[in-house]
1. Of structures P, Q, which gives -8500 when helix-only ellipticity at 222 nm (-39500 (n - 2.57) for each DSSP H run of 4 or more, over all residues; to 500) is computed from the coordinates?
2. Looking at structures P, Q, which one was relative contact order in percent (Cα under 8 Å, 6 or more apart) calculated from, given that it came out as 28?
3. Comparing FRET efficiency 1/(1 + (r/R0)^6) of positions 38 and 158 (r between Cβ atoms, R0 = 25 Å, to 0.05) across structures P, Q, which is largest?
4. Thinking of P, Q, which structure, once distance in nm of label points 7 Å out along Cα→Cβ at positions 54 and 238 is computed, gives back 2.5?
5. For the read-out mean count of other Cβ atoms within 10 Å over residues 30-37, a value of 20.4 was computed from one structure; give its label from P, Q.
Structure P
Amino acid sequence: MMSMLDDFRIFEPYPGIFAYYDGRIAGKRLYSEGPNWLDDGAFSLGIASFAIVDGGEALVYDTHISLDHARAIRAHLEGLGVTKITVILSHFHNDHIAGNEVFADCEIIANSKTEKLLEAEKPRIATRLPKIDPVIMPNSLFDGYRTITVGNRTVELHEFDIHSPDATVLWLPHERILFAGDTLEDTVTYMTDAAALQKHILELNRLATFPIAKILPCHGDPDRIAAGGYEPSFIDATIRYVEAMNEDVAEPEIWTMPLPEAVSEDVESGALIYIPAYEEVHASNIALLKAFRSKA
């Protein structure tokens with residue numbers, strides 16, 4: 001019988017910073033052959049949760065796609081001698097909160113919007129396959145901005161409206177490392193609210209003001225994450241894609257382009273890596289925008 005963890009990988013791109021990665025394996029499914037949120041989004045695109053460790057303390061950024069994955073993360077941290085774990089949720093989507101139950105005895109931090117959206121989504125989350133039941137809620141909330149410490153490390157939590165209205169990114173000001181959650185994805189951002197794209201562009205430009213050295217996204221290339229992450233040009237590439245998709249013309253040219261052509265400039269520069277699984281994301285983004293404009 002296949003284990004849920006057959007392809008689970010642990011990277012340490014920086015001392016005391018760990019990435020827990022699974023998926024992005026062409027042709028492979030983890031949960032079932034039928035439609036399900038785990039395979040059709042998270043696993044096919046590849047997903048990482050992260051931990052920041054200092055001494056006996058750890059911060060876990062998202063609890064991954066299953067209880068098995070969450071247990072593996074906790075076991076790894078406890079094996080390092082960690083005795084205090086704090087969890088931060090990047091946003092309310094299933095593939096970032098599925099393992100919350102494993103950390104139910106920990107402080108689970110989220111912004112207030114994440115709590116409200118997660119509470120509203122509970123009935124759907126409990127029925128979509130694979131089911132997440134019970135849905136463990138955050139027990140510590142913030143709005144806008146918060147600073148916490150992990151051992152001697154300072155971690156800033158910043159609220160953004162990119163991809164979802166409740167995004168929380170992590171910023172390590174001394175290391176200049178950004179943990180982007182789903183605000184940035186490689187190959188392209190997954191759009192969920194066509195009406196909010198202009199705001200997303202403004203928020204991406206705000207994100208670009210951080211003096212970033214490297215970016216660690218939840219959905220990115222495993223080798224690049226293991227090697228230290230993405231350059232700040234990742235943000236510029238995302239802005240270009242959203243602006244092109246949201247161009248104020250009857251039918252933006254990018255809607256007619258296959259994904260490799262749509263992102264060719266940024267793939268050639270190395271800002272992005274073309275992944276065939278993102279063809280479906282690009283098609284979904286186009287369908288979302290066409291439907292929104294047809295109702296306008």
Structure Q
Amino acid sequence: MGSLPLGVGRLDRLLGGGAPSGSVVLLAEESGAGAREFLYTSAAMNALSHADPELFSLHYGDLDPDVSVPPEVHYISLTEGSESLRRDLEFTMTEEIVDAATDEIQFRDFSPEYFQLSPLPRDWYLGDATTIGDMGERGRREGLLSTLGEYLSDHATGNLVLLDSLTDLTTARSDEMERGWDDVIMLVRGIKKAAFHWDGLILLLVSEDAISDQQFGALMDAASGTLRFSWETGGSQRARTMVVREFRGVLSRLEEEDIVQFEVEIHEGGLDISDVRKIR
């Protein structure tokens with residue numbers, strides 16, 4: 001089993017190149033603690049490796065010789081359009097990186113399927129569809145989960161897929177989701193089983209603020225691993241921190257080094273780890 005880069009240079013090097021291929025990773029956060037920026041950095045850096053190798057090397061560093069960069073990057077949003085993604089990327093890293101990377105990110109907007117059973121005016125959520133030339137495809141009243149599943153089946157093999165955000169599924173109105181949260185857990189379990197054969201890497205963003213502890217525990221159990229982002233306060237300072245939870249093929253490496261926590265920072269190249277907390 002090989003590895004695929006998460007896109008966060010120092011973390012990938014510490015993990016021996018990245019995450020095991022076939023992994024489904026939860027990026028879970030307290031609001032603003034860094035999981036979303038991790039998602040953006042992962043998408044941008046993997047895309048940048050194809051778009052501008054020199055700029056990639058400058059901001060990411062050298063790839064491990066045993067690591068394969070995924071040939072495609074697919075970013076899925078349930079509620080936002082492609083222009084929103086570009087704007088948020090620009091908030092996270094330099095415009096030079098964003099300009100180069102976005103051409104290599106394949107964006108899929110699921111807002112038509114997400115909002116189709118809501119009372120919202122259709123032009124509110126179909127606006128972006130006209131700009132990407134498939135208004136007819138977006139306008140079909142297909143089920144959200146079945147359409148999402150078809151997209152993953154068509155594009156996840158060997159590639160990096162990022163879903164922003166899994167939490168949105170808890171409020172989706174769909175004939176397919178009669179059991180609510182149980183259907184979300186079943187979706188993640190299904191993705192994990194299929195991902196083993198897809199042999200790519202899938203990152204799922206989830207906000208802990210929007211779910212219960214029991215729901216979060218069920219999600220962690222359904223995924224391959226979890227990167228948990230939270231705020232830590234010491235005196236007058238607040239720091240973003242990240243803990244690796246229950247991650248096969250990854251956690252053992254950190255335990256060997258007695259690493260229990262990372263501090264993370266956001267700079268012109270996106271998110272990176274800035275300090276390693278070890279057991280003293």
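1. P
2. Details: P: 14; Q: 28.
This value belongs to structure Q.
3. Numbers: P: 0.35; Q: 0.70.
The structure with the largest value is Q.
4. Numbers: P: 2.5; Q: 4.0.
Comparing all candidates, it corresponds to P.
5. Values: P: 14.2; Q: 20.4.
Only one of P, Q returns 20.4 for mean count of other Cβ atoms within 10 Å over residues 30-37, namely Q.
Coordinate-derived values only; no laboratory data. Values in this document were obtained by computation on a predicted structure and should not be read as measured data. Cβ atoms are built from the backbone, for glycine too; each structure is taken alone.
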